[in-house]
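Just so it is clear, none of the values below were taken in a lab; they were calculated from the coordinates. Given the structure is predicted, the values throughout are model-derived calculations rather than measurements. Cβ atoms are built from the backbone, for glycine too; each structure is taken alone.
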Structure P
Amino acid sequence: MPRITTDQLRQRVRGDVITPGDRDYDEARAVYNAMIDRRPAVVVRAHEADDVAAAVEFARENQLPFAARGGGHSVPGFGTIDDGVVADLSAMRAVSVDPEARIARAQGGANWGDFNEATHDFSLATTGGVVSTTGVAGLTLGGGIGYLTRGHGLACDNLVGAEIVTADGRTVRASADENADLLWALKGGSGNFGVATSLEFQLHPLSEIYGGPMVFELDHARDLLQWYRDFIVDAPEQFGGFPAFQIAPPLPFIPEERHGETFVFFVACWAGPLDEGEAIIERIKAVAPVVAEHVGPMPYPALNSAFDALLPAGLQHYWKANFVRELSDEAIDAHLEHGPQVPAVNSTVHIYPINGAAQRVGPDEAAFGHRDATFAPVIAGMWPDPADNEANIAWVKDYYAATAPHSEEGGSVNFAASDDQDRVRANYGANYDRLVEVKRSYDPDNLFRHNQNIKP
């Protein structure tokens with residue numbers, strides 16, 4: 001079979017085909033993490049699934065490496081690749097809602113802001129991260145932790161169907177009734193099996209939440225972490241939220257003279273009856289005096305986008321993460337040593353709870369297998385100046401090394417770094433071998449290897 005030429009590719013796709021030398025090439029190759037500087041041979045800005053299929057076939061027939069980009073937030077830069085083909089789905093952002101069935105269908109380039117805007121019109125929502133500019137597909141395929149995890153499970157637990165372009169260029173449907181093995185693998189197995197051009201989610205009634213960020217002095221960090229550890233074990237599942245180490249940004253609810261100081265934050269989300277929310281929040285505020293707060297009833301999308309301004313595209317990123325069954329006193333000691341050293345206002349450490357509904361999913365019911373974990377901490381190094389790369393990466397690595405002895409071997413693939421390939425088996429957990437079998441069925445030649453890769 002003759003190889004497909006670039007001109008033939010241009011004739012086939014509705015979207016744009018961009019190559020080096022084109023005026024918008026540098027814009028087309030850029031991703032969220034400015035540390036990533038790669039030069040693909042071809043960028044296909046897809047408008048529909050057939051465009052994605054064409055990009056896949058072009059890469060396969062020309063034996064070129066391939067990358068798929070949805071929201072573009074992949075910290076290791078898996079949304080672009082040197083000397084290969086990028087299928088950019090960022091123009092495919094439509095979200096449709098069936099309010100009667102409580103189902104939302106999102107195209108593969110949609111972000112959580114797009115999703116929440118569409119579902120909020122019907123007072124519905126599903127678990128979807130803590131930054132609205134994050135891609136729906138990338139977050140979900142890696143598991144998907146968010147404010148609603150304890151009440152409704154991970155994002156992937158709410159995935160009921162998907163359309164996937166596979167390595168042979170076919171568009172297949174994955175659901176409980178069609179290619180059920182593929183749907184199972186998509187629930188945490190990342191982008192190993194194809195390119196998700198649309199995803200369907202179960203929705204839940206939700207309009208307003210009660211919550212927001214609270215700021216506490218570092219002197220009270222131990223008290224807050226110990227309280228959180230004990231409270232979250234049997235807290236009502238409508239409660240989500242997490243402690244964080246953070247340099248105070250210049251927000252109006254924080255006293256101006258305290259901007260730039262480091263604090264321990266608690267970001268709370270009560271997704272139950274609003275009249276019960278204040279009482280829940282008061283339990284947090286009783287742990288220690290509050291320096292500042294922005295707490296009250298608000299639309300769920302407002303909380304889901306609260307950190308967006310701190311995390312614009314173009315920052316430097318380096319992250320590490322583990323799963324944790326118990327936040328021991330020794331683990332807390334490690335957090336107290338390294339968390340207050342957070343190096344930039346954009347950098348942070350979040351200790352997410354992943355118990356409640358997420359733990360009621362059996363360990364083999366979805367590819368995301370770490371159902372015995374209670375917490376998912378992420379050490380998120382983010383900063384603007386490349387001159388700080390060495391020092392800030394060292395902070396992340398040192399922090400991770402200090403917490404690793406008190407953690408499980410695996411961590412969320414959504415938070416993994418490019419140098420975590422040796423942790424792939426541990427990250428996918430006990431389901432790794434089954435994932436290998438599904439990989440062999442749908443991508444036997446490992447075309448989709450630019451990820452936390454499961455080798456066939």
Structure Q
Amino acid sequence: MQNNQQTLVNKPNLWKTFFIFLLPLIATNILQNLSGTINTIFVGQMLGVHAIAAVAVFFPILFCLLAFVIGLSAGATVLVGQAWGAQNLEKVRNVVGSTLFMTLVGGTVIAILGVIFAKRILLALGLDDDVMHLSLPYVQWMLAGSPLLFIYIVYTSILRGVGDSKTPLYASTMSIGVGIITTPVLIAGYFGFPKLGTLAPAIATNLGMFTVLLFLIIYLNKTDHPLKPDLNLIKNIRHHPQLSKIILRLGIPTGVQMITTSVAGLVIIGLVNRHGADATAAYGAVNQVLNYIQFPALSIAIAASIFAAQAIGAGKSDLLSKVTKTALSMNFLFTGGLVILAYLFSKYLMALFITDPNVVVLGQQLLFIVLWSILFFGASAIFASIMRASGTVNIPMLINVFAIVCIEVPTAYLFSDWWGLEGIWYAYALAFVCLCLMQGLYYQFVWKKKTIQVLI
């Protein structure tokens with residue numbers, strides 16, 4: 001194995017290695033979020049409000065699908081990390097093959113059923129008849145292309161598992177580039193292309209995914225990457241019963257957590273909407289800002305999980321405390337720095353999303369209440385991801401679900417009765433702090449006393 005492909009934990013200076021691995025990861029997350037924002041701007045500006053409504057209805061469907069695929073990739077990344085830490089390339093290929101098999105089967109089933117039942121799904125979501133003719137073709141095309149999206153998400157996650165965070169960044173940049181160029185061209189019918197209306201972003205997304213997967217095949221083979229899709233790897237794309245079980249055991253809790261968070265989000269939006277349109281607008285703007293501040297925190301947690309998995313695979317469990325401390329200090333510096341900047345420039349950040357000066361002030365007030373608690377959110381995600389790397393997934397997931405279902409949602413109702421709209425944000429902050437305390441205590445007093453074993 002080439003020296004530049006050595007495991008992350010074997011490199012000198014953990015802090016520096018972590019930092020170098022982390023930066024492309026943060027950049028990828030931000031780019032992907034920006035891509036969604038830019039797409040929405042194109043659709044809104046070029047096609048109007050009905051078109052935005054037609055496209056937006058796909059988000060809850062997409063979220064459920066992503067819960068499945070992100071769960072798969074979370075489980076696979078841990079196993080790939082451990083196998084890579086042990087320098088066992090054959091095991092790495094087995095995990096990749098098993099994961100790709102499940103992704104292809106799951107993606108194909110979803111694509112076929114999705115296209116057939118898309119109209120029924122949209123009716124069940126209560127879609128307005130005015131929007132159905134715009135929404136249905138978009139949703140069908142998005143669902144038809146879901147295998148491409150799934151393979152892209154899984155493959156880029158697995159690349160990170162072997163310590164490569166740069167290739168996923170190149171891939172993400174390319175898919176966004178294709179989307180930004182082709183979406184307006186297909187919406188407006190420039191250069192002799194047909195005017196495709198709401199179909200345009202769906203076709204642009206699928207085209208972006210196809211282009212990226214082609215790029216990955218060529219690039220990984222050309223650079224002789226350990227995970228290049230050659231015959232050795234393709235041979236392994238089959239059902240590995242034992243591996244599939246472990247991947248699903250590690251991945252399903254992540255999916256459950258995502259869906260719980262999403263459902264709770266819908267409940268909270270319903271609560272916010274009671275306070276009128278200004279409140280909803282402020283909520284949307286604050287959430288946008290929080291998303292961008294949460295990305296580094298989540299990226300640090302993903303990086304921590306990969307470093308921890310490789311340390312376990314290499315038989316260096318003694319390094320886990322060091323990985324945890326490094327990740328927590330990164331969270332303190334990165335997330336803490338962004339929180340301070342957001343406090344200083346809150347007015348300008350709100351004004352990016354809101355034009356009404358009164359709503360800008362309201363957005364600022366809400367932001368001030370919750371911003372600091374993102375540090376606690378980041379720390380809790382780090383504790384959970386370190387434990388996930390060892391195969392401990394159920395208790396951290398249950399702690400997360402408990403914090404959402406038993407703290408965040410009930411206190412949001414209670415506090416909004418006491419303090420109005422601001423109360424909802426106090427509930428968020430309280431939930432993040434409690435989540436951090438519970439994950440930290442479990443990590444310190446229970447998990448640390450466990451004997452850590454390699455999963456494969």
Structure R
Amino acid sequence: MAKAKIQYSCTSCGASHSKWAGQCSDCGEWNTMSETITAISTNNRQGFAGKKGHAKIQALEDIEMHAEMRTATRISELDRVLGGGLVHGSVTLIGGDPGIGKSTLLTQTLASLSETLPCLYVTGEESLQQVSLRAHRLGLEHKGLKLLSETCVENIITLASEQLPKVIVIDSIQTIYTEALQSAPGAVAQVRESAAQLVRFAKQTGTALFLVGHVTKEGTLAGPRVLEHMVDTVLYFEGDPGERYRMIRAIKNRFGAVNELGIFAMTDEGLKTVSNPSAIFLSRHEQPVPGSIITVTREGSRPLLIELQALVDDSHSNNPRRVCLGLDPNRLNMLLAVMHRHAGIAMFDQDVFINIVGGVRLTETSADTALMLAALSSFRDKPLPNDVFTFGEVGLAGEIRPVPNGQERLREAAKHGFNSAIIPKANKPRKGETIEGLNIIAIQRVSELIETAISL
């Protein structure tokens with residue numbers, strides 16, 4: 001091994017610099033430089049997908065096509081997020097706040113898979129007794145799960161090569177280190193090199209690998225962003241650790257659709273799947289209340305019914321407040337301006353608060369019409385009927401734009417007993433296609449939306 005060398009690595013982007021600086025010249029973040037001691041190794045590194053010397057150039061038409069071998073985890077919501085099951089040789093990165101349930105979910109997953117496949121749970125943060133206590137609490141102590149307490153990646157790979165497990169969990173990647181580097185575990189170089197060796201091992205042996213990653217106070221995965229590029233699937237836990245429900249979202253998936261959402265309920269016996277997620281986000285008030293309306297959003301491959309609440313009150317300051325929980329605040333400011341310009345409803349002297357029930361974060365624009373109607377209902381203190389729902393995108397010119405998969409959204413709402421729908425005209429079912437028990441009101445302009453809401 002060559003002489004040790006001191007470098008300064010950015011904890012945000014992973015860029016290496018020879019000198020310390022207050023600001024990273026690559027990503028522009030401040031106070032992210034950390035000193036690392038590296039050593040230049042003369043060992044030849046192997047590629048991720050195969051051993052050195054086995055690579056060759058092939059034509060696209062000569063490559064044999066094989067269907068992806070998937071193994072069901074028997075946890076329906078996790079299988080949904082993964083794209084239908086666990087792919088052999090895949091690497092999955094799971095991030096989330098402390099105490100949200102990452103270790104609990106992976107323990108349940110390995111316990112379910114260990115009935116048919118050899119599995120290994122590698123812990124670097126907990127003792128084996130702590131993992132055993134959690135498994136006992138979850139009722140999984142007799143599932144034949146193999147445990148290992150180790151933080152050296154070379155030792156982990158050596159032991160895994162002897163046992164040849166089909167599924168491995170690393171909890172967590174920030175505690176793993178490699179002997180090739182002298183920096184402390186959790187440093188940028190250590191995380192990057194340890195993950196690279198584990199990914200290389202998973203691809204060469206066909207082992208499904210789960211990596212648990214810590215998150216920063218901003219909610220992003222700690223360590224270099226290159227970690228997300230190296231893996232096949234990135235999953236994020238969402239939700240408040242103090243709340244009952246947990247949501248896991250696929251940010252990246254090479255073997256399935258992105259933005260899939262799996263919903264779990266935290267109980268004394270671990271995480272339980274929620275079979276009908278729309279029901280948990282609906283309050284179903286006994287009497288209509290102002291500022292509340294139902295919209296139908298689409299998360300991944302399924303529609304979800306979400307309750308949107310608004311509170312409009314007189315402002316006692318020169319700068320009225322605009323607060324959004326679960327939506328983009330800039331979207332709220334834009335919609336209030338559109339409603340003023342095209343419908344003559346001014347709220348420039350009002351505080352506007354928007355909340356998505358259940359802690360869901362909406363990433364699409366189908367809730368624009370629902371936000372407008374909820375704000376109008378609270379502003380005029382006039383409740384909307386409980387059996388009415390709406391969806392649609394609002395443009396700056398005051399037009400109501402269609403949203404994808406309108407028919408599925410209508411069927412989902414009709415299944416839950418809603419009778420009236422306010423939707424874009426382009427999403428109206430074609431002639432001859434009707435949804436039983438559903439009165440559809442098709443609109444094209446914001447003015448029509450407001451008139452319809454007033455007449456209800």
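Numbers below:
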{"read-out": "Value 28, 26, 16, calculated as semi-axes √(5λ) of the Cα gyration tensor in Å, for residues 30-189 alone, assigned to which of P, Q, R", "value": "R"}
{"read-out": "FRET efficiency 1/(1 + (r/R0)^6) of positions 110 and 230 (r between Cβ atoms, R0 = 25 Å, to 0.05) derived as 0.65 - corresponding label from P, Q, R", "value": "R"}
{"read-out": "Which of P, Q, R yields 0.75 [FRET efficiency 1/(1 + (r/R0)^6) of positions 206 and 350 (r between Cβ atoms, R0 = 41 Å, to 0.05), calculated]", "value": "Q"}
{"read-out": "Structure with the greatest value (metric relative contact order in percent (Cα under 8 Å, 6 or more apart), set P, Q, R)", "value": "Q"}
{"read-out": "Entry that produces 36, 24, 21 once semi-axes √(5λ) of the Cα gyration tensor in Å is calculated, selected from P, Q, R", "value": "P"}
{"read-out": "Per distance in nm of label points 7 Å out along Cα→Cβ at positions 254 and 382, the highest-valued of structures P, Q, R", "value": "R"}
